[in-house]
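J.: Got some structures for you, see below.
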Structure 1
Amino acid sequence: MSDGITIRILGDFGPFSRIGKSIGYQVFYAGQSFLIDCGSPLFHEISGHELKMMDGLFITHCHDDHKRWFTDLALFYRYARDIKKRLLLITAEDIHTELMKASSPALDRSLSPDSKMVIDIPADDYIQHRMLGPRAKYRIVKQYEGDGKTGMHVLDSAGRSVEPDKAKIVVSRQTGRLRMLFKDPDYGEWIEPESFYPFSSTTFYEADRNSFQYAGGLTVDAVKAPVWHGVPAIGLGITTPHEKVFFSSDTIHNQNLWKALHTEKRSQRLGSMSRTEFESSAVLMGDINDYIERGWSEERYREAVRAFEDAIVIHDVAMCDSVVHTDYERLDETGLARERTLLTHSPDRITSEWVLCDVGKTIRIKGMEFYEVVGEHICPMDADIYMKDVGKYFVGYKRNNGRYRVYEKDGLLSVSRDAIRDDGAEFLYMVDLYEDISGRYFPKVEESEAQYLQRPDGKVERIEFTGDGCRGKEVEDHRGRVSRKPLPVLSDSTDIPKPRA
């Protein structure tokens, strides 16, 4: 078996976090490394040398918590004197378009080398874009038509105009954004193709999936079917001869919702427009949802349901009532396997029976199992609960005489030392809690005048504050003692760069 895929968590907090790390991952395989998203503060988490040596950047969508440091990284590649290459950006066609629009104010002009002129700079001077996922066969373009007039058209891949009985342009009254309305030939219904079809559909997409290949048999594919987030977004399927990992990116993952999207037929709302006027119009002004007759194809639904099979999944999670993320209390409706799922993008405070990612952790995926890299070892992640609490990370193991009680209310978990709760929460079981510091476990400190501190040499002390100052005592790691597997497993490889202190 191979050494597996190693993933360093650079950021995994939600978009409104007080911690402010946002989203980012560094992936290592067979001596290569690449980034997935760059919302976390890269220059704090990764050395400049690592950034220069990396083998590409994948972007899943254009929300700032996933791409906030993109322009800084592009400028770094242009102006750092010892970098002789452009930033390799690997993403889907529509995400690349949106990213260039968002980034152009920071990148499209600068001063000349002698600082005497303001010059225009094309994006290609900074960035080498590699297509990930198929190209669309149809697109909206604006064409100059003479006499100062510009017309909007839907063109096919050969550059021919598409008749309005097959495709239309809808101009949003709210934003002015142009969106395509398309007549599906099988359903005979009007749909929005970017939402309706998976990447595997050759009705709207070209057959070439534009996979990205790395040495050693690692392949990265763009996957759209299970990703439902509003803005153009993709998930990433990473496969090796022995591993399969799926980054779902941000999405609301709910199979009941997905089924409704493909089964429910909508009625068009044409208002005062006649059916003849609608059918003959090439451009419409209004809300595209007035004209869409079905959200998803059955093909997209079937592909979405199968997307996470036989894979380790890194999946976003929210607490409750999220419109664009998966709520923790509805994870059972996702079809995800708990033993193969790591939750990410979680709030500052959350208690979970599913494994939580955390900034600074390094995950090793070998075959169909995942471990945490701790020093020169890889250790199982086998706690009964995982808890984030505004910058601190805890694990809990069930004990009949545990010091802490786990409660559940409305599908959400909480931990308390209280034996009686008057808020309607249901008691589940007892646990002992341990604070996780760099992958090592130390009994949770309850006293307000004490805390743990990791020294520069990596050892941990319990610090107690008194009226005369403070005193510290080195403490022992409990992980090997409490884990269900008595000893950590020796790592196959120790060439992963160490996190920055």
Structure 2
Amino acid sequence: MPNPMVECIPNFSEARRPEVVEAILSAIRAVPGISILDRHSDTDHNRTVVTYVGAPAAVEEAAFRAIEQAAKLIDLDQHSGAHPRIGATDVVPFVPISDISMAECIEMARRLGKRVGDELGIPVYLYEEAANRPERQNLENIRRGQYEALKAEMGINPERDPDFGPKAVGPAGATVIGARQPLIAFNIYLTTDDVSIAKKIASAVRNSSGGLRFVKGMGVLVEGRAQVSMNLTNYRQTPIARVVEFVRREAARYGVGIHHSELVGLIPQEALTQAAVWYTQLDAFEPQQVLETRLFEALRQQPPSATAAPDFLDQLASASPTPGGGSAAAHAGAAAAALVAMVGRLTVGKKKYEAVKEQMWQAIEQAEALRQQLNQAVAEDAAAFEAVMDAFKLPKDSPSQQEARNQAIETATYQAAQVPLRVARLSVQTLELAVRMAENGNLNAISDAGSSAALARAALTGASLNVRINLASINAPALSEPLLAELSELEAQATALESQLAAALKQRAGL
């Protein structure tokens, strides 16, 4: 059966306030069936690029919710950054991935554009394949003069009239929506801080100035280094290796070289393979010689696996008493540990965070170990509660049976308190790692570190409730009091860690 999939790569005019970026991401994630593949935030550009995929209807709905959220939180009158922009949500392209045509993506762009204009009151321009006018195929033409010029001219100059929505610009600016083929956002940093050199090279390489056919480019200053920022709109016709060598040659004219390059978002595997083939001069290369290509083909040919087990949340929502709150607490703790690992991986390999690289690797390893233990505790908590229920089902017809039953209930209940207590311990360890990430990790992911801490504290709270409810049924203070004392100590540690977290969020990100 066809399984249509669309990619959407919305660009938002915000990167310096992580909480705003996170709110937008949350709006996208809230739509069922959406997978966020990448998020790239650049504080110099003050711009975040998100890449997500899903079925057409879900992708379209997620785009609307993201635009709606960005309009509430981003004021272009207060915005500045190196990258040109005309809107809080600056541009929203749809890219056909599988079992969907470009024409259908154009319909998506038009539907979304009309809805944004009608319901949100934001002016919308259609571009690329969805453009209503030839001159609006090129995003550069729509963005000319940026938000400030658009604000001054809209409603006065008919050439600036939008395709949908009002002929007036509010603080959220305007949004450009369209459909296009895969694009590579590719930046090359030069061995100089002279941005005029980057601008000259950008002028030479971009198509609009007589350069390479499928290249758009501009020169900017990023983190104290001159950058040639480019979009490669057709990597098959203008390969990435050709672009790199063009920039290298132009840079040499000014006595500088290429320091390094970067991708913004994702790149098709084919584009990287092209570059490797060009540089290694593999003239007789065939795509089937790539190991992963052959492996994926072999995996696709394998028979489908057995029906997957029900989703954990589906089980949690069922009428069964297990899994219950203890399992949910462990699940939240595992999610917290996963976020710690993510922040660590977004930090290692970044030159800006070289000093904490080793600390980050250790944190990643610890977080993965915690995640595994907390995942195991999800099932262990359910099994412990089922053991308690089994004890209650024991016969009680005679005094000896009653005594045995009571002892079994107390033993099972005590054991049932041990699992959430272990979850509480692991949650505090996870919270400690989350605080470390907030203090030293990638600033662009500090809201993820904060989210991890919130989940870890929630896991501790849920686990504590389950410990206490179980111990309340035990008539043996010698057994229950040590556990309750440890629990109180863990909660005190968590409170202290939350104070540390608040200080880090405020100091590093103003949160």
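J.: Which structure, out of 1, 2, was distance in nm of label points 7 Å out along Cα→Cβ at positions 11 and 43 derived from, given a value of 2.1?
T.: Computing distance in nm of label points 7 Å out along Cα→Cβ at positions 11 and 43 on every structure in 1, 2 gives 2.1 only for 2.
J.: Then there is this: Out of 1, 2, which has the highest value for distance in nm of label points 7 Å out along Cα→Cβ at positions 107 and 355?
T.: 2
J.: While we're on this one: To test your reading of the models, identify which of 1, 2 gives 0.00 for FRET efficiency 1/(1 + (r/R0)^6) of positions 131 and 411 (r between Cβ atoms, R0 = 35 Å, to 0.05) when calculated.
T.: So the calculation was done on 2.
J.: Comparing volume of the Cα convex hull per residue in Å³ across 1, 2, which structure shows the greatest value?
T.: 1
J.: While we're here: When mean count of other Cβ atoms within 10 Å over residues 179-186 is computed for each of 1, 2, which one produces 17.6?
T.: Comparing all candidates, it corresponds to 1.
J.: With Cα extents along the principal axes in Å, for residues 323-450 alone coming out at 73, 19, 17, pick the structure among 1, 2 it was computed from.
T.: Checking each candidate, the match is 2.
J.: Can you spot which of 1, 2 the value -3500 was calculated from, given it is helix-only ellipticity at 222 nm (-39500 (n - 2.57) for each DSSP H run of 4 or more, over all residues; to 500)?
T.: Working through the options, I get structure 1.
J.: If you work out FRET efficiency 1/(1 + (r/R0)^6) of positions 59 and 259 (r between Cβ atoms, R0 = 35 Å, to 0.05) for 1, 2, which one comes out largest?
T.: 1
Values quoted throughout were computed directly from the atomic coordinates according to the rules given, and no laboratory measurement underlies them. Everything quoted here is computed from the prediction, not taken from an experiment. Cβ atoms are built from the backbone, for glycine too; each structure is taken alone.
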